[in-house]
Structure formats: structure tokens, C-alpha cells
Structure 1
Amino acid sequence: MSFEVIADFEKEIAKFFGSPYAVAVDCCTHGLELCLRMKKAKKVTVPKHTYLSVPMLAEKLDLEIEWTDDKWQDYYYMTDNIVDAAVYWQAGSYIPGTYMCVSFQFRKHLSLGRGGIILFDNKEDYDTLKRMSYDGRSPDVSWSLQNIKTIGYHYYMTPETAELGLQKLPAAIDTPPKKWVYTDWVDLTTLDVFKQGRFKSD
């Protein structure tokens, strides 16, 4: 199966959200990680009510973390321009100048079992994020024929997932999405794992 189907999927999702560019990844958390790495973030703000893997990025990337009591709906900002929009599904809703990361995990509106996408508006960032998601290489040429110059991660979306996404996209567009709110998640600061080290809140 060709990797061209991934590019097709990226274009269709970008068109739906109204973003100039999109890079598909294997999960939303990895999309956030790639953005944080690319932007060389030093600190993240994370609402107490969100998914476990998001604050854990602070430990993984050695970032300062600030917990917030944000009563968010649809999405929230981790930095001034990196947005966790994992549960968001709204046509034409891309926020210019940001990196919005959307999830396609099995409970999400476009349910692919696993997967995510980064929405943004900078062409140079497309080349960078694409290579970072795919072991530093370009997906359209055998890696043995490339001089790899970018540190990359094994976070790319598979062609099979992208093809499933294209198949399910029309129904997802035609179906009203569930409205998620912050209370759909527990207060993470009550869990033992987040009561130690950098995670301890004041």
C-alpha cells in the first residue's frame, strides 16, 4: 500500500478543519510531543482534568509543568500556540498560528482505533514535522537512498489507518459530534503518580 494515501488523508482533514497543512501521526499525544520538541518548549500548562499521557510528556521531555483549573471545552492550550484539540471536531475551526493536535482514538468522533493529526499553517513546519514523525526521513523515497539530517521518531500514521480514515470521513462529517467537557476526566492531581517530583502542585 502506498504512502500517498496518508497525504490524501492529511489533505482531506486539513480541508475539513480549514488549516493550510496537516501531518498525520500514530496518536494525538505523539503529535503534541513532536510540536513541543520542534518548538523547543521549556514549560507546559496542563488542566487538572485531561488524559494521563498529556502531563506525562513533561517528564518525558524534561519540561516544567503548571497545573491549571481550566474548565475547558473542545480544546486547551499547552503553550502559547500548541493546542490539545484531541476531542475537537468542527468544520472550519482551525485557529491560525497554532499547532492543533486532534485524536482519532477509538472513542473519538472519527474513530480509527488509533491515530492523530497536527493542523498548522507553515510550509516549512510541514517538512520538519513530516520528517520528525517518520524517523527523520522522507516517506516517498527509500531511506537507504537518503542522507538523513533530522532526528526523527517512529510516530507516523500507517497507510492502512489513513485509508480507513478516508472511508469513514464522510460519515464523520455528516454526524454531529459529542461535546466533551473537562468533567469527562478525573482530577489527575489526585492520582499518586502526579503527587511526586515535577508534578506536585502547590
Structure 2
Amino acid sequence: MATQEVVTIENKQAGSVDLSSVVFEAPVKPHLFHAEVRRQLARRRAGTHSTKNRALVSGGGAKPWRQKGTGRARQGTTRAPQWAGGGAVFGPVPRKHEHKLPKKMRRAALRAALSHRVVEGALTVVEALELQEIKTRQVTQILASLGLGGQSVLIVIPDADEKLERSARNIHGITVLRAAGLNTYDVLRHGRLLMTRAAVEAVEARLGEAQA
């Protein structure tokens, strides 16, 4: 079981927290990253792409020329694929791109991503992240005091916090997620991980051995 230092938003020592070996010391398996990120991105696709085939393109009711005697190839309609303005052949149609991945694999991928950040030394744990008002500047100042200014940071909080979420949403490279919504893709696409002590406990309860 690893031990992680806990700091305040002023970057002062505030004790330590024991990280669950099940969640934060899991084997790092890149193939799980690929499978889970691919699943997440596929699930986000709208799937509304569409083209018209020869049955859907308007016009072309009359035969362009008679069948024989012109010296040209026989044609039945100007809406055939070989004609300009004709229908598409095997074009994309609206469909779902979502595919399933076993729940155990999804959990294993998230544990591996969190463990990867710990190994890199990219995890910072703060005692709490509480704002008195909705102010983007306050979040910027907190990140700067923690040595995270100008970096890509994923902030994980235990529950909904309107002041923090609204204050940080316009800062480039900063994402605020609740512990229940923590996912592999967002952990991997941010270089640093900032979690509150309560968020660490919530994530461990969610990904702990009892729920594996």
C-alpha cells in the first residue's frame, strides 16, 4: 500500500493518505487502455452520417437514350452511381458505433490508468477544494500554488460542486469530474491528476476489491 502526501490549496503539508493497492497499484496494461478508450470514443459518435443511394436520389425516371443503335453503352437511369449526381454505392448510413466491453475490463483499465499516474508521480492529493464564490481566477491561483499552472490537469471531486465546476470550465486543459464519472479516457488525456482526499476515498470505494 503506497502512501501519498496530502497538501492544502496553499501547498502546505496536511498529512498523508494510504492509497489502496488494488486501485492505485494495479498492473499497467496498455492493451486495456486501447480497448476502453476506443469504446468510449465510439460511444460518443453521433452516427448520423448518411448518403443517398440510387433509390433515394431524385430524378432519373426517364431512360437517357434508347437501348440500341446509338453506339453508346446502355443506360437505364441518370441516377446510377457512374453518373454525376447519381446515388452512392455502399455509402454510410445512420447507425450506432457503440460496442460493449466487459465491466471487469473497464474497471481494470481505469485502475491501470490511475496506477500509471501514480508511477509517473503525476498524482496530487489536496485536503479539500472549496471556493467561496464562482471565480475562475481562484482556480487558476490554486493550480499555480500547487505547481500545476499551465498544465493539463484532471480535477476529481467526490460530489457535485457548482462553484468549482463552473469556475474551472473555461480554463484550457482543465477538466473537473466527480468521482462517480471518473473514466480511463479523461485520466489518460490529462498529464496531471488532482484529487481531494474525499475523492480518493470515493474512487477506492467504487473500484475496490469488493466491487471488482
Taking mean count of other Cβ atoms within 10 Å over residues 30-37 for each of 1, 2, which is largest?
1
Comparing Cα Rg over 2.2 N^0.38 Å across 1, 2, which structure shows the greatest value?
2
Figure out for me which of the structures 1, 2 the number 0.9 belongs to, where distance in nm of label points 7 Å out along Cα→Cβ at positions 46 and 78 was derived from the coordinates.
1
Computing relative contact order in percent (Cα under 8 Å, 6 or more apart) for each of 1, 2, the value 25 comes from structure 2
Rank structures 1, 2 by distance in nm of label points 7 Å out along Cα→Cβ at positions 102 and 134 and report only the one at the top, that is, the highest.
2
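Quick note: the coordinates plus some simple rules give every number you see, no bench work behind them. Just so it is clear, the structure is predicted and the values come from calculations on it, not from any experiment. Cβ atoms are built from the backbone, for glycine too; each structure is taken alone.
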